[in-house]
Structure P
Amino acid sequence: MHEDIVNFLEENGKASGHTIKVYALSTCGFCKRALQFLRDNTITFKFVYVDLLHPEIKDKVKNDLVKKYRERLAFPFIVLDEDKENQRVIVGFLQDEFEEILKKV
């Protein structure tokens, strides 16, 4: 979702067999910790800083996330295995939850 209107940055690491997409804010401490956690564990992922998007695109992305995933909107907003049967969304950064995910990655 959003690849047609948003340029996601990709960080290459270990191939995990999963797709990880992170919607973050450039000024968010929890977002920085989540991204650093993925980098430190050399996990491949894509990310975008939503607050740096053009206002119209930013609004569309935020509305789409709430509509599609029916989750509260907070950052980081992480989508695992988008559009697959085992799709999962994580809102916020809890290191224990990330470590649990890594066991499955």
Structure Q
Amino acid sequence: MSLKPNGLARAAVRFKPASFVGTFVALMMSALVVAACGVLLETGIRASVPAERYANAPVVAAADQSARVVADTVDGTEVTEFPLPDTARVDAGLAAKAAAAPG
């Protein structure tokens, strides 16, 4: 069985060039989005950030990175922890308290 071209694609390009260009641009943009997602995935897999800036620090103060909900139940008190969506910041006044502490 041999395939004979019927000229349908050529006729579509000849009579509706805007549709062909629009389809071509959409295909190229989707390929660009897929390639960009692949680059971001590869970067995320290979990237690592060592904690070198804390290497020579004598003390590191950090806030708790989770929120706790305490609920009274029939069985007693139940504590549920949820991770915070953003990094919790330490109060600036804590530095003065830490500097005043002996040792």
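Looking at structures P, Q, which one was relative contact order in percent (Cα under 8 Å, 6 or more apart) calculated from, given that it came out as 31?
Numbers: P: 31; Q: 14.
Among P, Q, the structure yielding 31 for relative contact order in percent (Cα under 8 Å, 6 or more apart) is P.
If you rank structures P, Q by FRET efficiency 1/(1 + (r/R0)^6) of positions 24 and 56 (r between Cβ atoms, R0 = 30 Å, to 0.05), which sits at the top with the largest value? Can you show the working numbers first?
Working: P: 0.95; Q: 0.00.
Of structures P, Q, the maximum of FRET efficiency 1/(1 + (r/R0)^6) of positions 24 and 56 (r between Cβ atoms, R0 = 30 Å, to 0.05) occurs in P.
Compute Kirkwood radius over Cα pairs in Å for each of P, Q and report the one that scores greatest. Don't skip to the end; give the middle numbers.
Working: P: 13.9; Q: 21.8.
Comparing P, Q, the top value of Kirkwood radius over Cα pairs in Å belongs to Q.
Of structures P, Q, which gives 18.2 when mean count of other Cβ atoms within 10 Å over residues 16-23 is computed from the coordinates?
Numbers: P: 18.2; Q: 11.0.
Computed on structure P.
Computing distance in nm of label points 7 Å out along Cα→Cβ at positions 8 and 80 gives 5.7 for which of P, Q? Numbers along the way, then the final one.
Numbers: P: 1.5; Q: 5.7.
Derived from the structure labelled Q.
Quick check: 0.65 is what I get for FRET efficiency 1/(1 + (r/R0)^6) of positions 32 and 88 (r between Cβ atoms, R0 = 41 Å, to 0.05), calculated from one of P, Q. Which structure matches?
Numbers: P: 1.00; Q: 0.65.
The correct label is Q.
A value of 0.5 was derived for distance in nm of label points 7 Å out along Cα→Cβ at positions 48 and 64; which structure in P, Q was it taken from? Write down the numbers at each step before the final one.
On the way: P: 0.5; Q: 3.1.
The value was obtained from structure P.
When helix-only ellipticity at 222 nm (-39500 (n - 2.57) for each DSSP H run of 4 or more, over all residues; to 500) is calculated, the result is -14500; to which of the structures P, Q does this value belong?
Numbers: P: -11000; Q: -14500.
It was calculated from structure Q.
Bear in mind these aren't lab numbers, they're just calculated from the coordinates by the rules spelled out. Source: prediction; values computed, not measured. Cβ atoms are built from the backbone, for glycine too; each structure is taken alone.
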